[in-house]
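Bear in mind that the values in this text are calculations on the coordinates, not laboratory data. Keep in mind that what you see is a predicted model, and the values were worked out from it rather than measured. Cβ atoms are built from the backbone, for glycine too; each structure is taken alone.
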Structure I
C-alpha cells in the first residue's frame, strides 16, 4: 500500500477510504466487521462515517471495529442532518455542532475525530458562526481538522477567506461527488483543491451501482438503489447515464477488468484526489473496489474512459478552450 498526504496536514492515508454508510443498515454488525477487517488486511487506514448513517449505528459499529487500535486509523464523521425530532438538532449552528460532535464521539468511543465534515451547506447559518464552532473544537482537541462535504467551490473559498482573516482552523479536506457520469467537480472544485492544497475524498465512484456492469439502457433491474431509492433515481435516472454505463462496461470487458474496479481506478487516477470512498453490502462486493489498489491506469486509458462520458463545460463557458 502506498499512502498519500492529506493536503498540507502531514496525515498519511491509504489510497482508498472505506465508507461505512452500509454499516448497521444493509450490512449487519458481523458483515460490517468482516468488511472492516478485509480493508485493514489491504492496509486501508482511512474510514468515513456520519451521524446520519443508520441513525448513528454506523458510528457505533465502526467504534467497535477500531477498539484497541484507534491511533492506527484516520476517522471522519459529519454534522448537519437531523439527529432527532428537536427543532435545533440539525444544521450548522454552534448549538447543533457542539451537541452533535459529543454524540458522535460517544458512539465512536473515541476522544477525537481526525476530520469533521460539514455534511451540507447551511444557508440559514452564517459561515463564520459555523467556522468559529469548528475552530473551538480544534482548540479543545475534539477534532483535528475541519472539513466540508457537498459544498460548492465558491462556498469553500469564502470559508477559506474567513478562516484566513479570523485566524480560524481552515478546511483541510473536502468531499464532493465524483464518478464517470458525475464530473462537475472537475470544473472548479478539484482545481480549487489542488491550488489550495486541500485533501479530497470523493464519494459514489460507482454511481450507486450504475458503473458495476449491472445496468445498461435496456436493463434496469427491479432491485438496487437506483430503482428503489428516489434520491438515486433522480441523481442517476437519465437515459444518457445508462448509455454511458453500457459503453463503459463494454470497455472494461474488452480490457479484461471488472467494471467496478475500473470505475474506482479512474476516480483514483485524478491528480487532485487523495482517495475515493468505496462502500459495499458485503465482502464479496467489496473485492472489486479493493482491486483498484493494484490497478495502474495510464494517461491514455484515463482519457479513453473519459471520452465515453460527457466532459463538463468550463466555468467560463469558453468551449473552444477545452483540450
Structure II
C-alpha cells in the first residue's frame, strides 16, 4: 500500500504538487456539480485549536465529494495521553480512510503519520501550514497567471505560513522576500531572502501578503516592533499596479493591515479563503487515490464538466 501523507510541501514531488493545483482549478469549476469520488469514505478531523476555515473547508470538501467526516478535539481522544501514538494511529487506520489533524506539535503529527496506514494531512502546526499555501498559490494563479517568476513579499511576523512560503518558493519558482523586524531574522529558514526594510520588500511586488502578529497561544506579546510592517496604502503603492493583497485570516482589525487595504479592490482575502475548499478537495483526492481504497468515478476527467 502506498500511503501518501500531506505534511510538508517540501517532501512532496514537484510534479505531484502541480497536479494537485491543476485538479484544484478543475474542482473549482465543478463547484456546483462536484464528482462523488469519495462515496463511502470517511475522514477523521482532529483539532487542538479553534478553527473556522480549516474545519469548514475540510468538512465541506469531503461531503461535497460524497464522503463523511468525524470531528474530534484532542481532549476527546487518547492521542498524546494514556495511549501511545502508534496505537492511536493503528486504530484510526482501521476505522477511517484518512486523517486531517490541526495541532501545535509538528513532531507529534509526523510521529502519527509514521505509524499510520492511511494518509495524514497537516491542517496546520506551529511549524507549517501547507494547505494554506496551496490555496494561496491557487489564488495567485487565478488572479495573475502562472506563479513562476512572480515576486511575493511577506510582511510582519515569522510563523508557520511564512515558513511554508519559504519551502514553496524553490518548488514553484517564485521570488520571495520577507520583511520583518531584524530581531526575528534568526528565525527565518535558511536560504530565504529577508530584509528589515518594508519598502524594499514591497517595491515591484506582485503579491503582498501578511498574517496576524498574534497567533493563538501568543496572546500578550509586544506588537511595537511589528508596527512598521503594517500593510498600508503606502506599501501597496510601491508594488506593481496589478498587485494583490493576501491574508489567510482572521485579521486583527486593523493591526497587520489597514482597513483601506483590506477592503480595497486589490484585496483577494475572501477568494483566498474560498480556495481552501477547492485546494483541499484536490489534496484529499491525491492522498486517497493510492491509499488502498477505491475512489468512485475512477478516471474522472477533472478538465471537463459533465454534460
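Which of I, II yields 32, 60, 8 for P(r) over Cα pairs in 20 Å bins from 0, in percent, as computed? So the calculation was done on I.
Looking at distance in nm of label points 7 Å out along Cα→Cβ at positions 83 and 139 over structures I, II, structure II comes out largest. Calculating distance in nm of label points 7 Å out along Cα→Cβ at positions 147 and 163 for structures I, II picks out II as the one with the greatest value.
From I, II, which structure was relative contact order in percent (Cα under 8 Å, 6 or more apart) = 17 calculated on? That value comes from structure I. With FRET efficiency 1/(1 + (r/R0)^6) of positions 115 and 235 (r between Cβ atoms, R0 = 30 Å, to 0.05) computed over the structures I, II, the top value is the one for I, the highest of the group.
Among candidates I, II, the computation of log10 I(q)/I(0) by the Debye sum over Cα atoms at q = 0.12, 0.13, 0.20, 0.26 Å⁻¹, for residues 195-274 alone that gave -0.33, -0.38, -0.89, -1.34 used structure II. With volume of the Cα convex hull per residue in Å³, for residues 203-242 alone coming out at 62, pick the structure among I, II it was computed from. Structure I accounts for this read-out.
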